[in-house]
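See the structures that follow.
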Structure I
Amino acid sequence: YTCIASTPSGEASWKAYLDVQEFGVPVQPARPTDPNLIPSAPFKPEVTDVTRTSVTLSWKPNLTGATPTSYIIEAFSHASGSSWQTLAEHVKTESYVLKGLKASAVYLFLVRAANAYGLSDPSPITDTVKTQDIPPTSQGVDHRQIQRELGEVVIHLHNPTILSSSSVRVQWTVEQQSQ
């Protein structure tokens, strides 16, 4: 194995060797699976419906390789131990709701396709996603009620009045729409 770390200012590599033995006798690795039998990596997943503890992930399969029979979803977050973790396996659909996430945490997600012969390479990683904050318990805000009330409001913006070279006065009126 060779591990290569690179930055704009240079590159470093380190080699390691793995020798597997069973009862002191070297074990030969199995022949690698034909890559044509393994699915191709799915396309970049999209994240929607972000709440405090869940997100919905959707992706499209890359059908240039073998047909996938299921998907595996992995996530990375400093809030969950700073390592990639499998959050869902044997997913049969191309959209999935991931639950049990930490509130107010930044996550990255990826998807792998699977079939009887193995796993695909990882999909491209999602854009960073931040779950919603925990609302202050003292307020108990009903967001749906606020949206309903604001949906009945019309705001009229009046022409601004120039006060000086660096300030203006902005005025508006708020009216309740008649139902």
Structure II
Amino acid sequence: MTSTVLNSDDIQRAITRIAHEILEKNKGLDNLALVGIRTRGVTFAERLQAKIQEIEKAKLDLGILDITLYRDDIGAAKQKPELKKTAIDFSLEGRKIVLCDDVLFTGRTIRAAIDGIMDFGRPAMVQLAVLIDRGHRELPFRPDFVGKNIPTSREMRVQVELKEIDGKDRVVVQNKE
């Protein structure tokens, strides 16, 4: 069984709301930057960046983080991990960083991302923005900004599809088969 929980309009509204929440919590753009986690977290971050820049009429730094080498399951995988480029071309020292990802589940991806960020510098603060929070945390992470909370069972799969990657915008929940 598959059900669509967010359509294109829902995703856009969530991004607009999160952009306003980020600006409100951080009192504007001063010392703020976004870092997207590969792959769909980057697209989510790019959309947030565009919306925030539209609202504030000012530039907002955006970095891209590949967490492959920071994952705690890398040794368990039988296949060779595929490394992608990390691109953070600004200093993180003393900055307010909003870490962006599409789905928050166990928290292990976020732990890996924070380890990666710390290798680039020591931010003043790291906040977390996610499009979907599906629960089932194994590590003590709670997002600061959430598009939608979706209660799921561990047996369910949440798939975020974004038009830049998948050709359409939607979030679907399906039972694992």
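Values quoted throughout were computed directly from the atomic coordinates according to the rules given, and no laboratory measurement underlies them. Not measured: the values here are computed from a predicted model. Cβ atoms are built from the backbone, for glycine too; each structure is taken alone.
Distance in nm of label points 7 Å out along Cα→Cβ at positions 21 and 149 computed as 7.5: which structure among I, II? Going label by label, the one that fits is I. Kindly point out which one of I, II the value -9000 was derived from, the read-out being helix-only ellipticity at 222 nm (-39500 (n - 2.57) for each DSSP H run of 4 or more, over all residues; to 500). Of the structures listed, the value fits II.
Figure out for me which of the structures I, II the number 1, 6, 10, 10, 10, 11, 11, 10, 7, 6, 5, 4, 3, 2, 1, 1, 1, 0 belongs to, where P(r) over Cα pairs in 5 Å bins from 0, in percent was derived from the coordinates. Derived from the structure labelled I. With relative contact order in percent (Cα under 8 Å, 6 or more apart) computed over the structures I, II, the top value is the one for II, the highest of the group. When distance in nm of label points 7 Å out along Cα→Cβ at positions 69 and 85 is computed for each of I, II, the one that comes out at 2.8 is I.
Out of I, II, which structure matches 1.1 when distance in nm of label points 7 Å out along Cα→Cβ at positions 61 and 93 is calculated?
Numbers: I: 1.6; II: 1.1.
Of the structures listed, the value fits II.
Can you spot which of I, II the value 0.15 was calculated from, given it is FRET efficiency 1/(1 + (r/R0)^6) of positions 37 and 133 (r between Cβ atoms, R0 = 35 Å, to 0.05)? Only structure I yields this read-out.
From which structure (I, II) was log10 I(q)/I(0) by the Debye sum over Cα atoms at q = 0.12, 0.21 Å⁻¹, for residues 45-100 alone calculated, if the value obtained is -0.42, -0.89?
Label of the source structure: II.
With volume of the Cα convex hull per residue in Å³, for residues 109-156 alone coming out at 204, pick the structure among I, II it was computed from. Kindly include the intermediate steps, with their values, before the conclusion.
Values: I: 204; II: 85.
Structure I accounts for this read-out.
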